[in-house]
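Student: Take a look at the structures listed below.
Read-outs throughout are calculated quantities, based only on the coordinates presented, and are distinct from any laboratory measurement. All of these numbers come straight from a predicted model, not from anything done at the bench. Cβ atoms are built from the backbone, for glycine too; each structure is taken alone.
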Structure 1
Amino acid sequence: MQNYYLTSLNHQALLAIAEALRNGDNQMLMQLGLTNMDHHVSSELKGLSADRVACLPNFKGSLFQINIDQTALQMFLNFAKTKVSEDDLINQAILAGLRQPMLEQIKGISRREFAARRQRLGLPEHSRGRIEVLSEKEEIAVLRAWEKLKHVDDVLERLLALHEETGVSLDQAWITIKQVT
């Protein structure tokens, strides 16, 4: 299995180098550490043919050394964590009853993306229709919870906390909040 990965990485490295040389991409060549490449080697790589690349599985060496930029790696991990967290919040909001126009206003979720998320979550196609009005008691509970949660900056997080506290469907809570604000 290790040989497969090495061959695959060698293959990708060769293609990246050849493409950078053909396009005159000096930035890529610099990132790959190939700015002072021999002219003869450079010419051969520019003209790299498929039959030569096909020999890679028989080549037992590695064409590269991998050095991980730990700062960039940490930045990626933070980005991925934030992105996944936001996706989870959006999915939770859908499960809690928030409708597509509301999510579009808060997070820019399109109808197509909303439908795809509902399908992935195993929810039936959302029925169109009027949102049931809350009782006066429920409205008061929603408005009190909303006011109590004003310290939460992200609207979606605030709505989910409201839902957790009151148990009211987010589409109903949204309508109530919008009538007052």
Structure 2
Amino acid sequence: MLNRLTGEFFQAFYSPKSLYQEISRGRKSSSWLCVLIYCLIYTMGSLWLYFQGFTPFVKPWINLPEDIYYLVQAFYSLPLVFLMWILGTGVLHVLCGQFGGKGRFEVLLLMTGYSLWAPWYLLIVVDCIPSTPEWLYNAVLLVCIIFILIGTSVAALVEEKINLIIAFASSVTSLFSIGLILFTYIR
């Protein structure tokens, strides 16, 4: 399973169309593990920040005492990320369906486990580097967003069988729906 996950993870970056075509044809996928491992890394990072005495670097949109913010975040980040994954896929699926998409939600969910979450691993690497310059952080964030939009558009093209403009617009809307939650609850 770990070999499949590793192979699929990297394939999501260098050949997403072939990966998503295989998933669409019934290939078993470990994308849920990609999301789970991301959650576990994020949870451990939140706990580390809490035990080191850090407070949020950017003022949170939710009203929690700053000294326990990362402790609380460690407990809600796992279910929140899984719910955002379902929400992002649902928004993508519904929007594509409104414009003639014929895909299956459960198959699209397998694809977006990679397209929506694998790129965030790049940001985790940058987060682990002490004193990362803001310009570098923002550049990696932009790269993550580009990978998400490309991968999610490809997933929509493959599974929903719609045109590129609809796939891209639906992907932007899906990412925006997740982004609102990320910026509200994750620091």
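Student: If distance in nm of label points 7 Å out along Cα→Cβ at positions 5 and 109 is calculated from each of 1, 2, which structure is the one that comes out at 1.8? Walk me through the numbers on the way to the answer.
Tutor: Working: 1: 3.6; 2: 1.8.
Source structure for this number: 2.
Student: Out of 1, 2, choose the structure whose coordinates give relative contact order in percent (Cα under 8 Å, 6 or more apart) equal to 29 when calculated. Before the final figure, lay out each step's value.
Tutor: Details: 1: 20; 2: 29.
Going through each structure in turn, the value belongs to 2.
Student: Quick check: -20500 is what I get for helix-only ellipticity at 222 nm (-39500 (n - 2.57) for each DSSP H run of 4 or more, over all residues; to 500), calculated from one of 1, 2. Which structure matches?
Tutor: Working: 1: -20500; 2: -25500.
Structure of origin is 1.
Student: Still on this model: Identify the structure, out of 1, 2, from whose coordinates distance in nm of label points 7 Å out along Cα→Cβ at positions 21 and 101 was calculated to give 2.1. Please report the intermediate quantities before stating the final value.
Tutor: Values: 1: 5.9; 2: 2.1.
This value belongs to structure 2.
Student: From 1, 2, which structure was semi-axes √(5λ) of the Cα gyration tensor in Å = 56, 18, 15 calculated on?
Tutor: Working: 1: 56, 18, 15; 2: 30, 17, 15.
The correct label is 1.
Student: Give the label, chosen from 1, 2, of the structure having the highest value of distance in nm of label points 7 Å out along Cα→Cβ at positions 61 and 77.
Tutor: Details: 1: 3.4; 2: 1.8.
Structure 1 gives the largest value of distance in nm of label points 7 Å out along Cα→Cβ at positions 61 and 77 among 1, 2.
Student: Can you say which of 1, 2 returns 0.95 when FRET efficiency 1/(1 + (r/R0)^6) of positions 13 and 85 (r between Cβ atoms, R0 = 30 Å, to 0.05) is computed?
Tutor: Working: 1: 0.35; 2: 0.95.
Label of the originating structure: 2.
Student: Ranked on mean count of other Cβ atoms within 10 Å over residues 29-36, which label among 1, 2 comes first with the largest value?
Tutor: Top value of mean count of other Cβ atoms within 10 Å over residues 29-36 goes to structure 2.
Student: One of 1, 2 was used to compute P(r) over Cα pairs in 10 Å bins from 0, in percent, for residues 37-92 alone, and the result was 17, 24, 18, 23, 16, 3. Which label is that? Numbers along the way, then the final one.
Tutor: Working: 1: 17, 24, 18, 23, 16, 3; 2: 24, 46, 25, 5.
Only structure 1 yields this read-out.
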